[in-house]
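In structure tokens below, several structures.
Derivation of every value follows stated rules applied to the coordinates shown; laboratory data play no part. Keep in mind that this is a model prediction, so the values were computed, not measured. Cβ atoms are built from the backbone, for glycine too; each structure is taken alone.
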Structure 1
Amino acid sequence: MASLLTRIIDAGSQYDMPEYLRNRVRPTNIICLLVIFALSIPFSGISLIYFPMMAIFPSGAAVVCILVIVSNYYGGIYYSRVVLPVLLLVLSSLYNAYFCDSIADSISSVYLVELSFTLIPFVIFDFKERGFLIFCTLFSFFIIVVFPAAWDKFDMGYDGTVLREGPLAVLTTLLATVFQLGCISGLAVINRNSEEKSNQLITVMNQKNEEVEKSRKDLEVNLVQLEKARQEENHRQWASEGIAQLSTLLRSNSDDTELFDRIIATLVKYLQANQGGLYIVEKEERTHDIVIRLAACYAYNRKKHIHQTFQAGQGLIGQTYLEGEYIYLTDIPENYLTITSGLGDSSPRALLIVPLKVNESTEAILELASFKKFEKHEIEFIVKLGESIASFIQSNRISQRTKQLLEDSQFQAEALRAQEEEMRQNMEELASTQEEMNRQQMSYLQEIERLSTLYATAQEEIHTKNKEVEELQKALHTNTIR
């Protein structure tokens, strides 16, 4: 039963139609059911009992309501709603007219039903359907105000006392009131639904506005991020181009002085600074003290010839060497540095002193001064580039030291070769002298041997001669004795 009632109430809502029209389908069907059960059936029963000929009017109203529901079911919602209030007003007004000859003699309960039917257009039509509303309102005005003037032509002489007095009068008035309250309740429900839908629409609109606002904020965030990414990309490209220029410069075959001048000049121009200096960290060979020497200085497209040296910890340059971190000042100490331009001498607005390090070893100090402040990406560029410059200086220093050691080694090798040659010559002379001495010694030995031989021969001859003398003496002695 509930399912059937629901199907009747929803008859016609299955079609594709504007939302405002769909919202009027159910109220129209409910009005029809309310007319049938609250008015048509009771008034038909009363009429059949007391005025059989008058039962056609409430029964006709029921038929009209049924036809409207059927028409809605088949998609006739547009025009069935016009028929409903018009025919119901006509039937109720005729029902009243057959009992009365003037509006003053009208049955109050029936007239109350007529007045209730004037509310139907406001229940079943949306304010967007102004044409239907105006037509039904004008027609209702005609039936309620103008048509009663012609009731005397329809008076059938029925006695309507039973409807004017007694329990039936109360019942019919109650039924008319119930229907009227039903129409008013329907208007209230429709109004409440409209308010709810309006609130829902407002909520949806607020949600959409919040979503739009969120989307706008997200878009702004995305735009900011895109702009930030674009700037970062520009900064990366700018840094890459600067590193490429300096790398090309470092690969050039220039002597140290010229190369340092070109490095500081390129950096000052690339950073759009006004003045710069490159300090090389050196170690005294005898004392091993750290000396930071100004190797190159550049300002306003002019090479500067300045001789400066700092000890570790002396001034901002020496402090930068000791701390190993860059110093960035926008409040320059008074009389620390001035920049000479065509406008005269002025103090810079920004001073950047960066240690150029490689493997935690500070090889040089870079000092830049400018009338404009250095951006964060420019400082990062200098710090990153400093590794390349420091690596070059370290490699160049090692190369020079290696070259010096090689030259010293070659010199020592030449000296050693000269000493070896001298020693060889001395050895040759010594060998020659030794050979001469050996030859002389051999000659001496031979002479000694010859002399020894002569001596021995002489000794033998002397011995022989001595024997001969002795023999001669013996012979002479013998002869003397005789």
Structure 2
Amino acid sequence: INGKPFGLDYELAKQFADYLGVKLKVTVRQNISQLFDDLDNGNADLLAAGLVYNSERVKNYQPGPTYYSVSQQLVYKVGQYRPRTLGNLTAEQLTVAPGHVVVNDLQTLKDTKFPELSWKVDDKKGSAELMEDVIEGKLDYTIADSVAISLFQRVHPELAVALDITDEQPVTWFSPLDGDNTLSAALLDFFNEMNEDGTLARIEEKYLGHGDDFDYVDTRTFLRAVDAVLPQLKPLFEKYAEEIDWRLLAAIAYQESHWDAQATSPTGVRGMMMLTKNTAQSLGITDRTDAEQSISGGVRYLQDMMSKVPESVPENERIWFALAAYNMGYAHMLDARALTAKTKGNPDSWADVKQRLPLLSQKPYYSKLTYGYARGHEAYAYVENIRKYQISLVGYLQEKEKQATEAAMQLAQDYPAVSPTELGKEKFPFLSFLSQSSSNYLTHSPSLLFSRKGSEEKQN
């Protein structure tokens, strides 16, 4: 993001480099074939790019431990024909990225079940670019993994899954086949340690804990509100978001009221942040339906919840505990942590605590808790929805920035930046703006190579 490596594999690779006591060098590639070419040519020590373990790859490369799983899925554009089988798909309809693991699966299906099946490989595009082609109507179908699709749908809800091509497949890293297994042994020890202390579960929750239950209508409605309503509210979110990203604050407000300052619920909560009358009075709010007062008060109330979260909770997870407390009350969050500890979970891990939240409304559990019954299932859904809205908002705004930059660059190419009468004079500042902002957007699905040589850096 913003020209810097980011994501699950990058965070794991950085921690592995620290574990080895070496510096990390990261190289971004556009497709999977280029990754394995670098490994073959000795330009990388390790591939960390969400790669699937399969029998063909392990013939030539050393796999590491598996740490999550994905399935390969056929995608199409909403409103277009949805195939129910692969049997009749042609090369004119189906395109996949070079080096994609699904090519082996497609060949097996062609040999054993669908003799008429055909496809083509686009040597210049990765899976994310092919998904973009699908939603733009340039391509009928492509195949990508379930995690990549889930994230893509948060920004482009018009992409839909037609069918699963494979069952769940384990994801791993790959390194060259080494005679002494030094690197692979270190990798195994590293993942074992990460599993035992809960770090791996935390990182997976951070990046993968929001991928279920995609809702096309809800996501589309949210993105329409981003265009129609958010521009008027953005200055307020930016003004009052101090300890959290303004886009997260915007996501919270959308979950509360759908950005409706006049919103009212049957329980009596009102306004943009849906504050109770008592809470509003304690915060000095005189008009709950005033957007600025409501946002200001909601932020202060959330900060109060944040301050109560135990210091033993990791910094990047404190917000989720605070949001659950914001929704159901801090006392019930204490109960959720206590229940997590009693059921052999980690009370400082959001991944563990959120699994116990629905139990707070079940009598066998809440009858034994200090503060009794709570609508924990609602708190669970509340936090999960906010995370999804935040992901959609961040991705959508970055996509719009990318499009605006590309449009501006096209204008710069189509028209002279300096008119003939201005030659020899000071150039327009517009050109320097383009050069600064042209790389300031998120590139889809960057692939990472890990190298122990050199210093940490990003290469294109």
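Matching task: 0.00 is the computed value of FRET efficiency 1/(1 + (r/R0)^6) of positions 203 and 291 (r between Cβ atoms, R0 = 41 Å, to 0.05). Pick the structure from 1, 2.
Answer by label: 1.
Identify which of structures 1, 2 gives the largest calculated value of distance in nm of label points 7 Å out along Cα→Cβ at positions 19 and 275.
Largest one: structure 1.
Assign the value 23.0, calculated as mean count of other Cβ atoms within 10 Å over residues 91-98, to the correct structure from 1, 2.
Source structure: 1.
Hey, relative contact order in percent (Cα under 8 Å, 6 or more apart) derived from one of 1, 2 reads 25; which structure?
This value belongs to structure 2.
Which of 1, 2 yields -15000 for helix-only ellipticity at 222 nm (-39500 (n - 2.57) for each DSSP H run of 4 or more, over all residues; to 500), as computed?
2
Using Rg/Rh (Cα atoms, Kirkwood Rh) as the calculated read-out, with 1.85 as its value, let me know the right label among 1, 2.
Corresponding structure: 1.
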